[in-house]
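Okay, got some structures for you below.
Just so it is clear, none of the values below were taken in a lab; they were calculated from the coordinates. If you're wondering where the values come from, they're calculated on a predicted model, not measured in any experiment. Cβ atoms are built from the backbone, for glycine too; each structure is taken alone.
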Structure 1
Amino acid sequence: MTKSIMALLISFGVSLGAAVYKERITPFWFHDNTRFWYRNDLVGGAKEFIVVDAERGTRERAFDHAKLAAALSKATGTKCSAESLPFGRIEFSDDGKSIGFTVDEKTWQCDLNSYTCEKTPALAPVQPQEPTRSRRGERETSSRSPDGKWTAFAKDDNVFVRSEEKQEVQLSDDGKEGLAYGQFAWSPDSRMLVAFRIEPGEGKEVYLVESSPPEGGRAKLHTRPYALPGDKFAKHELNVFDVATRKQIKPEVERFEHEWLQPRLHWTRDGRRFTYQQVDRGHQRLRLIEVDAHTGSTRNLIEEKSQTFIWTAHTENLSLNLVTWLTNTDEVVYVSERDGWRHFYLVDANGSMKQITKGEWVVRGLDHIDEENHQIWFRASAKNPDQDPYFIHYYRINFDGSGLVALTDGNGNHLIEYSPDRKFFIDSYSRVDLAPIHDLRRAPDGNRITQFETADISELERESWKPPEIFVAKGRDGKTDIWGLIYRPRDLDPNRKYAIIEDIYAGPQGSFVPKTFSARSRYQALNDLGFVVVKIDGMGTANRSKAFHDVCWKNLKDAGFSDRILWMKGAAAKYPYLDLTRVGVYGNSAGGQNAAAAVLFYPEFYKVAVASCGCHDNRMDKASWNEQWMGYPIGPQYSECSNIDNAHLLRGKLFLIVGEMDNNVPPESTMRLANALIKAGKDFDLLVIPGGGHGMGGAYGQRRMQDFFVRHLLRAATPNRNAEAVSE
């Protein structure tokens, strides 16, 4: 090994010191919402304050920085610099003719005509506008009736109500231990009480042994509830009570079964009917069930079935609810992939469904519903055929599917922020190879008013920083584009051969290749050691078509490997310095499962793997995640995809890392894989991090991973870190 690489292994991970300027804009809108100011932090600690006039489309300095510095110097007796004014925020007067600011805990007001500064009382805190959030459905129920006359409660496993006069009335007599009442919801008119009789789930636990508690002494045992696939979940039986007549109604519906979620009710405007969303275990059927509280009759306003799965769990990456009730009508905006792509549907009070958005593109988020104008403001991707299909753009559409307006168009991943009155918005977009651009646009039509700022990356470029390369190759079907990134050493020599390392995460709950600009040298330590690093989204991950996503169904061992291998072969055909005989892979969590699977199921391509905190058998990981993708009930597919059951297939080199206090994936998953490998007579490396959590073991684990790749992909020696000194 060369001395330079030996030194890099000792000091790994030195970061670039360059900064990016004007990367983000934090707007502060004037009271009339036609102008906003923001601060730019510049080279050498300088800063400037800018005002943008949205109506005129102008950008200019908020004030004369030199005059204000001179005036403030005179008022305070302390020299102030125009480039580095001693305050970070300002507050304009309503007429815009003066500004306030704080210096050394003293507040000042400066007249922008005369540039005279005077002390004033303290300024109220100025807060930036909060981004528009997605609408949320009802979350809470109360045991007290809306009219305040009754309080519902459970007693002796049954339902009781207590009047204002403290009189108790028993409404049920079928509650018992193991099948007791425990959740209540009142109708808006306080006449009907909904109560659920609950059969508890198993409530089984996982165990963590903290071998090295900070305070010393004995090891500690930690336990917590943790449902595994196939465990018994709590079941909620629906009951409705007429408080005045004491009548009990049992609607003919299946019991609500869920690991942790309780049924949440939405009452229709007439207060007579309520609905709740129910998803069957295995996630192949979703229903929005409507119940007439007076009669107990039921119907499905929405019923959707799938031969694979309906994406209902771990939808945080969707940024939207599958069901959103409108406020002024008994209508629902529903999100579904029933036509093969994720789109909006409008469901009326009769259950009639009309598609709002359509086409070979994907809804990514719901930003705002304008009921008065019958419009939805939302995010989507793959609508621009000449751009990366994962890029997020913003749109508006009418409830009837007409009038689709693209609010953004720049070739990049977009994030927008509206003015308080939603008449204007700031559109910031970038790519991994394009520094952020900030546009001001009109909300009604998306027309650009002005491009008022562009990020400055000159310092990065002076340090020879290069962005990763966006690379696209066809997947296993020969038609679908697979997107990924190539990260190269800064001193790459095209006449050499370079080992490849893939950073893998194939969790079906999202897509993971970065799409926005970052100055961070994500893989600098590995690049500097002489590796080319790649990041790829193969089939089975999300945010493409339903067919693309369905590849994961009951087949998590697939992990898009066929697409990943073809992608790397395509990259090597273009760049012959990529050595396909030396390919490594690493990942954490689901990525740890993927990394180990690479050398079990695809050892002819992947030679070296580092797997940290992996879910190595989907029967041993959280039920909500695994039943969503692997199905229910538990079947042979779980064993077929198990790294543990297939440990005997190992070829190549495998390094397992696990934190003993991992509170996400139980550590025994890694330990059982180690046990299976031992029984199969396989050689492997294992690192247990005392007190470690759900990660790669911090700096120590990262260094050990790098050493492992250097030894087995570069076939070079690594430093003897147990020696008294290491010679460079």
Structure 2
Amino acid sequence: MFFAASILITACQPKEKKMSDNPLLNKFETPFGIAPFEKIKNEHYLPAFKEAIKLHNEEIETIVNSKEEPNFKNTIEALDFSGILLTDIGNIFFALKSAHTNDSIDKIAEEVAPLLAGHQDDVALNEGLFKKVKSVYDKRESLSLNTEDSILLKKTYDKFVRGGANLPEDKKGRFREINQELSKLTLKFGDNLLKENNAFELLIDKKEDLAGLPESIIMAAKEAAEGKGYKDKWLFTLDNPSRIPFLTYSDKRELREKLYKGYLQKGNNNNANDNKAIITDIMILRQEKAKMLGYKNYAEYVIEENMAKTPEAVFEMLNKVWAFSLSAVKKEAAELQKLIYAEGNKFKLEGWDWWYYSERLRKEKYALDEEALRPYFKLENVRDGMFLLANKIYGISFEPIKDAPIYHSEATVYEVKDMDGSHIGVFFMDPFPRETKRGGAWMINFRDQYMKDGKDTRPIIMNVCNFSKPTGEIPSLLTFDEVLTMFHEFGHGLHGLLSECKYRSLSGTSVPRDFVEFPSQIMENWAAEPEMLKLYAKHYKTGEVIPDELIQKIENSKYFNSGFATAEYTAAALLDMYWHTLTEIDKGFDVLAYEEKIRKEIGLIPEVAFRYRSTYFSHSFTGEYAAGYYVYQWAEVIDADAFQAFKEKGLFDKTTGQSLRDNILSKGSTDDAMKMYVKFRGSEPAIEPYLRKKGFIK
């Protein structure tokens, strides 16, 4: 929108004339207006941010000082289209901050974060501007606005109110201080995690300590060690492509324990990167901010804008699923313990045993070896399969862009075209882990879609992941979980690419947080469908399509370990909600004791950890998904219901695909999310398809 905090999801608009020698301040003379990464130096960012803020302030003053009667076009619409240069620069900077950072960028971010927070407050607390916005809002019933205009007006007004515009003058200064401090603390939390992740090393120098590990994992560990200058050693890290296979296959229980505990201790090592005090400070400030605005807690403040509307509705959904998942995971734990005893062991099942023995059990019950699937999931084949799926249901195509500017050699770039050959947008993929990239997987915008002065500015979207890297002559071979992640992020990408909205702040993925995961999670459903698998799952050496026998094994084991996967996620979602429904907290608050209290209250068994413990729960404490980690499960309930439409009409039914595109993917936030869903599906989603998908009910 018009606030600096939203620059990650707004657009890069080419400038018409050269303003300086700073490439960030000039028109991008590149294919489709992609940022000229090779010309942008770190020293360009801070001057560019300052110039863009200055220009945005001038745009705001033009709106405020206009002698015309405030109306929708000269106030609300003008505000939405202001600050384009600032959003240009922010998109580029923060995309690279997450995907390819360095010490210089991190230091710039420390200065930029409070600068942007202050600018956001300057806009939100501008009395003259709010007076004009309120004037338009107060006469909204007489304006004959269409649905999209009406939603923009309401969101603009609400943004001001939630940004402190209605606060008494004596409280606005403190409100600014809170936002400044939060911008610094959340940035520090994320920086600490990256440092903690990079600092941990499980270095192996004896071949016997590699027992049980697949050859591809051993080769990757050797290359990782050599990359750090270690000779004749094998390096395992906390990155998922290294950590999860080690926990799954290593016969060395004491080493599994070391790696597992290293992961659980991130941000909790009582060193310069410790996050416990930061969590307390963040929560004190969030509570104060929420109460200043009239909310009982921070969760109320956040969820008010989501589909769920209230924390109570979120707890109702989570607790309903928790009951099923807790029952299932207890049965799974008992089954794994039985296997441990059957093999002659005397020890009790622990968290570092779960992946290892569940994989053993999977082989025993279903004759399915996760490593036997990998050769059929070459990254390039999975990517091409996703592109083919998008073509089949939406009619769109992806073509590589030769000589496109890139910020790292591992990134690839594609032009996305519609069925008539017209340009839809640009799609980046950046698939592999590196020390300059934060963990996880995400979609981010270099440029949003919007329409201004009759011109449709098309989006530039990027998927960033941390998948298994190629090693030697072996290409990147994905686990099935990585395949699902790839499909998931691609769903976010399609949501951004297929947008057809007028206003930047309503376009693409700018939807309620608990609806934004629906377009991504529905894509996961296709990945394991036999008809889809035969299109993309091909052996990387022979080109042989995945055999029916393996497909049947995948189908037979689809509910396997479902209790564990659902329980560790739901427990984390509940932890996030309990943090943000706190009403009192002080400097002496014991973060770990509170986490343990929640574990006991919900009954999470000791063999299973929260998917994210508090000290490395970046979703919760960097601001992105604060009081919002539940949204994945909320959206999964919706996607399970929605996918039934394709199961009923045909897996690649174009009519159903077009309906999904027309009613949801292209609409951004131009209508109420539930209304859009009902237009697509015909009714509101039921929870039963989700519970059935997990194997919790028949």
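Taking 16 as the value of relative contact order in percent (Cα under 8 Å, 6 or more apart) derived from one of the structures shown (1, 2), identify that structure. Computing relative contact order in percent (Cα under 8 Å, 6 or more apart) on every structure in 1, 2 gives 16 only for 2. Among the shown structures 1, 2, from which was the value -4000 of helix-only ellipticity at 222 nm (-39500 (n - 2.57) for each DSSP H run of 4 or more, over all residues; to 500) calculated? That value comes from structure 1.
Here Kirkwood radius over Cα pairs in Å was derived from just one of the structures 1, 2, and that gives 29.7; the source is 1. Name the one structure among 1, 2 that FRET efficiency 1/(1 + (r/R0)^6) of positions 305 and 537 (r between Cβ atoms, R0 = 30 Å, to 0.05) of 0.60 was derived from. Working through the options, I get structure 1.
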